[in-house]
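Visitor: Each in structure tokens, the structures are laid out below.
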Structure 1
Amino acid sequence: MARYLVFAMEGAAARARLLEDMAPATCRLVWERLPLAGPCGHVMLGGTSCSLDIDPNAVAPEENAAGLIHPGDVMFIHYNARERHGHPEAESKIYWAYDRYCAPRTPGKMTPEYPNVFAEFTGDSRAFFEACRKTFLEGRRSLTITGAVE
């Protein structure tokens with residue numbers, strides 16, 4: 001049975017299948033924290049992607065890390081406290097590419113980032129991706145992430 005993350009924002013929803021064979025520790029870490037909710041915002045330096053901050057104590061080993069991100073990839077990244085200029089606190093986040101121009105960069109360093117790709121959107125995600133696109137000009141929106149098993 002496959003497990004999915006269900007993203008919901010502004011009346012639009014989309015599903016992402018967990019890549020448990022490629023990123024088992026990251027999938028387990030996120031699944032155990034569901035449901036997740038909070039403000040979803042556009043990533044400042046990463047191009048066409050949005051993110052949700054999660055528990056800053058959430059840490060996964062590097063697995064299925066990628067520098068070339070495809071639309072629909074769902075990623076996890078953790079930053080230790082004080083390792084980035086202007087960011088004294090630890091930070092963990094889930095983020096996803098909603099279009100082809102996603103190139104993750106580490107804030108403060110501007111170096112390429114290699115997040116764990118642990119899920120991928122399936123099916124028709126256009127309405128959800130359009131809601132993500134709006135965060136660029138219109139600001140943060142409320143997001144929930146729940147789980148589904150099929």
Structure 2
Amino acid sequence: MDQQGIVDYISEHFEGVRVIFGSGPVAADDTFFLYDPQGILEGNQQFPFATIVTKDYGDFDNLSDLDRPGVFRLNIGVSRDTFRRLFPISDAVYDYTALDTLLPHPVYAPQSWVSVLNPSDATFQSIVPLLTEAHENAVKRLQRVAG
């Protein structure tokens with residue numbers, strides 16, 4: 001599964017998704033998936049439920065070694081319960097450079113984010129339920145924000 005395939009899948013299968021392609025020196029080539037069907041979210045309300053990141057961010061986020069040619073990371077925000085079910089051992093050691101393996105996010109695991117580098121078609125299909133949950137949570141978040 002390549003990046004465009006992921007963008008196409010999320011765009012086609014999840015209602016109300018706004019896809020934002022990063023720009024500028026920081027977010028260039030990254031992709032952000034937001035639930036915002038009316039385009040009403042602004043500033044810090046624009047919180048993605050999934051992202052695709054294509055490069056390391058200095059010392060802040062470099063454990064996945066995304067600067068390798070062709071490597072990208074799909075990140076998904078899930079519920080705490082789902083995160084704990086997937087990764088019950090909080091002090092486990094992970095190889096964040098492993099391709100096609102579901103992992104806790106190397107930086108945002110405490111916020112219940114998971115990630116996978118270059119997911120295969122089979123791995124992507126196995127994480128579709130996580131994307132579904134993340135999208136559903138984003139729908140609920142917008143309902144709370146919009147009142």
Structure 3
Amino acid sequence: MKVISNNKKAFFDYFVSDLVEAGIVLQGCEVKSVRAGGASLTDSFVVIKGGEMFLKNAYIKTYEKTTSFKADERRTRKLLLNKSEIQKFERLTKEKGFTIIATKIYINNAGRVKVEIGLAKGKKLYDKRNTLKEKAIKRDIERSV
């Protein structure tokens with residue numbers, strides 16, 4: 001598995017749970033760009049419309065070597081999941097106030113581009129401070145060892 005992009009800010013700003021692997025509908029030049037490392041999930045989120053999931057605001061750079069087709073870099077892309085998984089995510093976002101975010105984009109062992117999505121609940125400011133404090137403590141322990 002080759003990780004292309006991690007959404008580190010998502011884990012800092014949200015409590016993330018229920019991670020699921022989803023396929024993504026890409027065009028040919030976008031796949032080449034992702035393989036070259038031209039993707040970013042910063043500020044991206046997932047929306048459910050009409051029983052389908054869509055990834056919004058994800059950045060995939062246009063592939064430089066293509067001349068015939070230029071795709072929009074931040075276009076809405078469809079995610080491929082089972083109907084039951086989509087219904088589960090939809091139910092949880094409506095009932096408990098969760099949101100759905102993309103945490104990772106990678107190429108799996110079969111050569112397919114996949115997106116890891118998860119349910120997220122926003123952190124308060126004091127939760128973020130605790131996260132930074134724990135990180136600093138871990139770093140100090142590793143330095144001493």
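Just so you know, all these numbers are worked out from the coordinates, no wet-lab data involved. Note that the structure is a prediction, hence the values are computed from the model and not measured. Cβ atoms are built from the backbone, for glycine too; each structure is taken alone.
Visitor: If Rg and Dmax of the Cα atoms in Å, for residues 24-111 alone comes out at 14.3, 41 when worked out from the coordinates, which of 1, 2, 3 was used?
Guide: 2
Visitor: Out of 1, 2, 3, which has the highest value for relative contact order in percent (Cα under 8 Å, 6 or more apart)?
Guide: 1
Visitor: Thinking only about percent of Cα pairs over 24 Å apart, which of 1, 2, 3 has the largest value?
Guide: 3
Visitor: Compare distance in nm of label points 7 Å out along Cα→Cβ at positions 56 and 80 across structures 1, 2, 3 and report the one with the greatest value.
Guide: Checked 1, 2, 3; max of distance in nm of label points 7 Å out along Cα→Cβ at positions 56 and 80 sits with 2.
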